[in-house]
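We did not get these values from a lab; they are worked out from the coordinates using the rules stated. Owing to the predicted nature of the structure, the values given are computational and were not obtained by experimental measurement. Cβ atoms are built from the backbone, for glycine too; each structure is taken alone.
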Structure I
Amino acid sequence: MRPGGRLQGAIEVLNEILDRHRPAGAALQDWGRAHRFAGSGDRSAIGNLVYDALRQRALIAWAMDGDSARNLALGAVRFGWGETVDGLGAWFVDDKFAPPPLTDDEIRGLNNSDFTKAPAWVQADVPEWLFPAFEDNFDDQAIAEGRGLSRRPALDLRVNGLKSQRDKVLKALKRFDARACALAPTGVRIGPTKGAQRSPNVQAEAGFQRGHFEVQDEGSQVVSLLIDAKPGEQVLDYCAGAGGKTLALSSMMENKGQIHAYDADQNRLAPIYQRLKRAGARNVQVHAPGTGKGAAQLDDLMGRMDRVVIDAPCTGSGVWRRRPDAKWRLTEAAMMARIAEQAEILNGASRFVRPGGYLCYITCSVLAQENEAQIANFLDASADFSLISVGEVWEEKFGASDLKPWSADGCSVTLTPASTDTDGFFLAILAREG
């Protein structure tokens, strides 16, 4: 397909997302099935256009005076890919699959690049109703933090210390211009793609198949390190999901001690079995929900765990770079439902912490309502827990770096694309009185 045909494909997918409120991934997958002639490069380019349009939806809509699918696709090429207006005009020439040529109004919009005149929430590319929360959390850096969440992310990998070393993985992935991450000592980064470029399929690499590395954002690796699990400890990963942090903890613990991996959603937990086998993680016991055996085994852990890790369900605002459609689907009602769910999970998981043990609360959110406020409410109702300083552990592990997380309370930390060059993550650690 030529660029004009790819642009038309992106417009069709965006129409599905906007008109039928479909997740971007599902809309792209269905478009690919219906257009078998489109090659993998075409599908990748169309996906890049769609995601870049959604990452900068507010900014594009302001410049183009509307957020129609066509406006968003055109704006993604102009403002996301850096194409000139004249260059974009050439996309419509001699291509029967291209959409109709640019109108005079569209040309004016595409030349409208002084975004300093736009409202603050538009400059930040954050939903208008949610921008006050960004201002409360980030003060005069709210726009910068929002912009950080609207750019393409890098592809980060975590080297599995049970099977390999970072220098070996870097050598194996040299052709992808892989480099060491700035913070995580096990992290490898392949920089963000540009324009129509395809991300490398690292899961097809021999190193991935042999368990030498996993795909995991550096921010997720960093919070796993800050949990500071030790070999020989008993750890409960209470919201294990597909097992990303479980695998990181297993490597940190050198396959010693025991990690109990649990998730209330059996479907989310399903991939963990194959991942554990590939990684060679032998100190993990999976507790599946919905079975009497799994529930009974989890009850037996009550009050015995050295560390209980909660990777809580949240709005996902910290990973908007990767799931930009979620940014525009989020509602206040959905956020409040998540907050209630988090409170319930915190209360339930805290019962498994032994006296003298630690409760580690993580979200991939940058919103204080899900983070600091959630911890403050829990502490008000839980006299036997106290907040300890993650910042001290940060200084011990990463103090030499110029990258610094946010810390509103002086104890917990919030990582963001603008501050630490990672996805957005929050971590608070609470100690239970001995």
Structure II
Amino acid sequence: MEGIFGYGQDRAIERRLRDQLRHALADALTGQRLSPHDKERSEPVLGLLRQRLVEYGRDAARRADGVQLVDPEATACRLYDSLLRFGPIQPYMDDPTVEDILINGPWRIFVRRRGVKTLQEGLGFDSDEDLLLTAKRLLGDAHQLDTSHTSVGARLPGGSRIHVIIPPTSNVTVINIRRYRLRADSLDDLVEVGTLTPDVADFLAASVRAEVNLLISGPGSAGKTTLLRALYSSLTSDQERVATIEDPAELGLSDLLVDSWVMEPGEHRSIRDLIADALRMSPTRIVLGEVRSAAAWDMLSAMNTGHPGSGGTIHANNPRQALDKLAMFAAQAPERVPKAELLEMIAQTVDLVLQLHIDKRSGIRRLTHLFEVEGWTPGAGITGHNLWEMDARGGLVRTPMRPNRVLRKMELAGVACPLMSGRSPEEAA
């Protein structure tokens, strides 16, 4: 790491030069606004830094105790990153293979690639104050970060998500950057990486076209947002009009669907407010980035009032837990619907629950269960069955159960069901 990031002789010299160079840059850029995302204007700044390092080298050569830089060009680039961009994490911000950057104080930087998190040994910021300055630079002027605003979330240029927590809420500055650089644009992409099998992908594509209501469940970083994006990107009809509600926005469906837009909550607009706003815009479907709190009631209501084929994600470990959490969230709404009525409404509304899992050792994300909701009965609650499930060898296999509910929707919509085109497991036996 020392050779790459300069934590050695050059790094010590950089610390001494930084304040001097910061003032020189401030003078050179008087009246100009240089964004850390503005690469087009980086060369003049790098030129100034290179010039100052040449001057440093000449001065060091004249002094008996002078120390020359090992790699002046690399030092100039690091100084540029430190003074105007994102310091030691800049190489990871530029690396398309990095999914997440997690920072717990100045000297504990973790990077996640392909689902696997590793500590970057020897890499860090000079101090928590230096890390805080980088956090503010990442957030930009639109977000206030100080002792009265100690927890801030935002979206970075390019769609990455950032959340920062600073003292006194935490003991050190903590940053979480979720990149979403490797997200899939289609169900075929998810088949290619092993998240889905081809038969499941075909069945889900047909389900979306048939306006089946979907709930995607899983733990953090399991690929819920990626699967949601891939599912709805399979819509091709120009009659579709999709409203996406997210906090923060990361799905990017508006980039893939012609008639689609994104709504984000703000200081005076909650997720519930946005769902009400979206319904006034005549969408055919509403996609909720993450189902939480009382907004679950609004999503269920939308699905039941002329917006079939809608969906969202929820944090849960299995399909039944996902349905229970959906009921718990919906119960928080001021409408105060009795639990039995809520469960019955959920059973009538949600057709499929897609359960995802991430293997922490390999980082592989897989669909482990495709659960069809059957209905609701007093005492038994919500009933259903797995159409596909993970077997003991880790493969996703189809069960003998027939997707009656989804088939009815496919028949009404005139959508052919790929699942029924071949023999069932019972017939094959």
I, II: which one has percent of Cα pairs over 36 Å apart, as calculated, at 30?
I
Work out the source of 35, 26, 22 here, i.e. which of I, II gives that when Cα extents along the principal axes in Å, for residues 209-304 alone is computed.
I
For 13.4 (mean count of other Cβ atoms within 10 Å over residues 89-96, calculated) the corresponding structure among I, II
I
Test item: mean count of other Cβ atoms within 10 Å over residues 113-120 calculated as 11.4, pick one of I, II:
I
